[in-house]
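Pasting the structures here.
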Structure I
Amino acid sequence: MSLLKTEPDALDGLVGRARAGDAGALNSLLGGLADDIYGLALRMTASRQDAEDASQEVLLKITTHLATFRGEASLRTWAYRIALRHLIDRRKSRVEAMHLDFERFGQDLLDGLGEAGGDAAEAEQVKLGCSLAMLTCLDRDHRVAYILGEVFDLPNRAAAQIAGVSDPVYRQRLSRARRQLEAFTKSYCGVVEPSAPCRCDRRVARAIELGRLQRDTLDLAHHPRRELAVQEMESLHGAARLFRSHPAYAAPAAMAREVERLLTAAKLSILDRPPE
């Protein structure tokens with residue numbers, strides 16, 4: 001089941017009311033987009049704090065550009081185009097700033113292996129954080145293709161439209177990203193390939209040592225999440241199963257409150273600002 005809905009839905013009916021100044025309609029519209037935009041931002045940045053900041057920026061941009069929505073695609077598709085352009089153009093996140101590639105990442109995994117330790121939640125935190133960081137080994141264009149195609153399970157044409165590229169270019173990027181992630185996870189990741197050397201519980205001690213895991217927070221393992229129907233993953237490739245095993249992250253409540261505060265404080269008009 002795709003996390004990103006590209007067919008028209010109830011949000012489209014809120015646009016006219018929001019443009020007319022109905023604050024409740026605008027809040028409902030933004031609330032209906034917030035979780036998916038946050039989930040996209042988290043996978044693009046691999047950092048919860050950067051994802052929250054980027055999501056707030058995107059929601060504000062959607063608000064100030066709402067007058068430009070023409071209904072040629074669903075509101076969600078239009079919103080994700082804005083989100084992706086923003087995320088691709090945005091400064092590097094704190095994880096991206098590490099300039100990871102698959103060779104360096106693989107060496108880091110092997111250097112950090114120790115005795116099995118930690119509880120199930122700590123091992124889950126390592127798995128989720130590791131797989132998010134792994135995505136940053138792809139450049140942003142290929143990361144976009146993989147997230148839309150393999151993680152969110154969008155049809156090629158819809159994903160290409162959201163990514164703003166032709167179908168052939170999108171398919172080429174998705175194919176290359178699949179090959180890279182499949183090869184890497186089969187060589188290193190014990191979640192995907194039982195004979196591979198890395199195990200999440202063998203990375204817990206090293207993650208604590210490096211400050212990548214704080215036992216008192218476990219922000220990814222305990223992250224707020226949405227309830228969705230369990231999807232069938234047996235037929236997916238190993239790497240795709242790993243990345244789709246992430247929960248359906250819910251946008252933090254504080255993020256929505258901050259967007260509302262900024263909108264009120266700045267007295268932003270959804271009609272006054274042209275598209276960028």
Structure II
Amino acid sequence: MIERWVLVGVIVAALTVVVLAGNLTNRPGETGQFTVAATIFPLADMVKNIAGEEAKVVQVVPAGASEHSYSLTPRQVAEVQGAKVIFIIGHGMDDAIAAAVAKASGAQVVTVDEGIERREFAGGGVDPHYWLTVPNAKKMAATVAARLQQVDPDRAGQYEGNLAVYLERLDSLEAELQAVAGGIEQRNFIAMHDAWSYFAEQYGLNLVATYEPVEGKQPSVADLKRLGELVSDHGITVFYAEPQKSSVAATRFLGDEFGLQIRELDPVGGAGVINSYIELMLYNMRTLAAN
């Protein structure tokens with residue numbers, strides 16, 4: 001009987017240690033990590049570079065899923081419990097999933113667009129794809145660092161140092177992107193949807209048209225006729241699909257009807273060989289350069 005109560009005491013003590021350790025993980029300034037979240041892969045990768053080993057970074061929307069319609073799983077609800085911050089793109093991109101994370105965790109919602117000149121879609125509304133230029137990525141990284149310093153002031157210097165290292169890497173990336181872009185002969189291109197206006201403007205390219213006339217809207221017969229005219233007028237031979245949006249029917253139609261080669265640009269990444277924001281940007285520029 002004594003041995004039994006001793007065993008119970010040991011189990012209770014062990015569980016107490018686990019609970020206390022779990023509580024420590026979300027306390028900035030102590031030895032354990034605390035949790036922050038980011039909605040999509042490029043942003044989560046930036047946050048990881050700035051946070052380093054000081055925070056656990058939860059990427060909410062997995063690769064290949066739509067940030068517009070994704071729902072939190074029970075496992076993710078557990079992962080974001082007690083998160084201090086959720087970093088988001090905003091402007092209709094990931095607001096709904098961010099609200100769900102904030103409700104589940106109590107996290108502050110931080111839109112990382114401070115200091116960024118935002119473009120508008122032709123049909124109205126802010127274009128949220130601003131992460132697809134390096135100058136904007138540098139501003140996003142600075143916003144992340146500033147908020148991490150606020151929630152974890154004891155390690156502000158570490159975040160500042162991580163930011164400085166990451167900004168140097170982004171400067172090297174920008175130099176390489178500009179060098180590759182300078183050698184592209186066919187600067188006109190068409191893509192699945194209007195995700196590439198920031199990218200095109202920054203790197204001297206021209207997004208002539210998109211298969212979707214408006215985000216999420218299927219083209220009409222008139223839209224497709226106009227698309228065919230633009231393909232002919234600009235001497236375009238390649239259509240750039242996207243892994244998150246393109247359908248087999250759409251790409252087959254464009255290949256058969258307009259005689260276009262089908263390649264992929266990826267605005268989000270996070271799968272296959274694209275395992276960082278830097279790899280994402282290089283992949284897209286090299287894909288366009290191969291045209």
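Observations, loosely collected:
- Each of I, II could give semi-axes √(5λ) of the Cα gyration tensor in Å, but the derived value 34, 21, 16 comes from I.
- Highest-scoring label, criterion being distance in nm of label points 7 Å out along Cα→Cβ at positions 179 and 211, among I, II: I
- log10 I(q)/I(0) by the Debye sum over Cα atoms at q = 0.11, 0.13, 0.14 Å⁻¹, for residues 115-194 alone from the coordinates reads -0.35, -0.47, -0.53; which among I, II: I
- With distance in nm of label points 7 Å out along Cα→Cβ at positions 67 and 139 computed over the structures I, II, the top value is the one for I, the highest of the group.
- When distance in nm of label points 7 Å out along Cα→Cβ at positions 99 and 219 is calculated for each of I, II, the greatest value falls to II.
- Computed 16 for relative contact order in percent (Cα under 8 Å, 6 or more apart) - originating structure among I, II: II
Rule-based calculations on the coordinates, nothing more; no lab input. None of the values given here were measured: they were computed from a predicted structure. Cβ atoms are built from the backbone, for glycine too; each structure is taken alone.
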